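Asker: Please find the structures below.
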Structure I
Amino acid sequence: MELFFIHPEENYYLRKVVREIDEEVNAVKRELDILEGGKVLLKERRLNKVFYHLNRNYIFFDEFIRIFTKQTPLAVQISKSLSKLGKVKFIVVSTRFIKHIPIRNDEIYALFVGTFVAPEVASIIKTAESGFIREINYTIMTEEEFNFRKKNNDPFIWRFLRQPKVMLAGTEEELVK
């Protein structure tokens, strides 16, 4: 499931899944059949191959997206580097990031609130961009600046806060309070 949810736009055939996750073909086939039977995956026949892709209408699609966002290379790098990043209050990633949905130039995929070591954050983002199809827009702000902008109804902040997101550090209740 992780393979499909970390790359939600991809289609996979059996042998490609086997190569990607390095498991036995029979075990992979069995799991793909179970996921397809549970409506998590859809299958499509093309010539002599059967392709599997995520069912975006699956009832728990958004919940799984949020769970697997925490397994993306960006989230894993952030988790490993938390102690080097500085004084972290919130780290939030938009679900548009994992879904690979393009954003406008004035929007962001990630918000960092606290006192951060900017070069460390930039390094993590640069590493994560190598596996992403476009630039990862993000912003860093102090807790005071964030609270001021939130209190004064800054459209940039509220547009980000209103969209579906995943908390990598901090709690959503504190973030929107």
Structure II
Amino acid sequence: MGFTRAELDAFRDVSVPDLLAPGCRLLFVGINPGLWTAATQTHFCHPSNRFYPALREAGLIDWSVDADRGMSEHQREDLVGKGIGITNLVNRATVRASELGREELREGGRRLLALVAQIEPRVVAVAGVTAFRVAFEDRVAGLGRQPSDIGPAEVWVVPNPSGLNAHETTATLAGWFALAASAAGVG
């Protein structure tokens, strides 16, 4: 099926609701929705995004997302039922994350702090080291467990699963996701 460029352009600046439920133990945080994600209303949904294949390889899910349709209601229920939630630093769809300004990312970091205080997950896993550095004004942050927590939540930075990130594979992403999930007591 897919989408035409004109169809996708209609989703510029559209938001995607957080995927959260009571009992969230592992909160994945994307940078912002892409146009395909906005069109399907499914976080990390693009044919080249490796988020769901990596979750599957990590043993956290046993299903695949249809990139043309997005997640089914059953898949959403399964994910949140396992204690996994998803949000974004910035909830405004763009073609690329590079369209976001520094202040927009910093505001996203402040919004994330408030969300984490509200839902109290065990682990917050931010997908994208560069966005994390900007959002939290931490020039030296690297991948893995961060030295500072957000309240009671451990903070992890995991690689961005976008197909544009050529430095990672589904297998290496799965390894990072499994580490964060283990810390959160998920899986």
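Asker: So if we calculate mean count of other Cβ atoms within 10 Å over residues 32-39 for every structure here (I, II), which label has the highest result? Each step should come with its number before you reach the end.
Answerer: Working: I: 13.8; II: 23.9.
Max of mean count of other Cβ atoms within 10 Å over residues 32-39: II.
Asker: With FRET efficiency 1/(1 + (r/R0)^6) of positions 8 and 24 (r between Cβ atoms, R0 = 25 Å, to 0.05) as the yardstick, tell me which of I, II scores highest.
Answerer: Comparing I, II by FRET efficiency 1/(1 + (r/R0)^6) of positions 8 and 24 (r between Cβ atoms, R0 = 25 Å, to 0.05), the maximum is at I.
Asker: Have a look at I, II and say which one yields 15.9 for mean count of other Cβ atoms within 10 Å over residues 48-55, as calculated.
Answerer: I
Asker: Quick one: log10 I(q)/I(0) by the Debye sum over Cα atoms at q = 0.16, 0.17, 0.18 Å⁻¹ came out at -0.96, -1.10, -1.25 when computed from one of I, II, so which one is it? It would help to have the intermediate numbers written out before the result.
Answerer: Values: I: -0.98, -1.06, -1.14; II: -0.96, -1.10, -1.25.
This figure was derived from II.
Asker: While we're on this one: Could you figure out which one of I, II the value -10500 for helix-only ellipticity at 222 nm (-39500 (n - 2.57) for each DSSP H run of 4 or more, over all residues; to 500) was computed from?
Answerer: II
Asker: When volume of the Cα convex hull per residue in Å³, for residues 16-87 alone is compared over structures I, II, which one is greatest? Numbers along the way, then the final one.
Answerer: On the way: I: 124; II: 81.
Largest value of volume of the Cα convex hull per residue in Å³, for residues 16-87 alone: I.
Asker: Out of I, II, which structure matches 21 when relative contact order in percent (Cα under 8 Å, 6 or more apart) is calculated? Before the final figure, lay out the partial values.
Answerer: On the way: I: 21; II: 29.
Derived from the structure labelled I.
Any read-out appearing in this document is the output of simple, stated calculations on the displayed coordinates, not a laboratory observation. What you are looking at is a predicted structure, and each value in this text was computed from that prediction instead of being measured. Cβ atoms are built from the backbone, for glycine too; each structure is taken alone.
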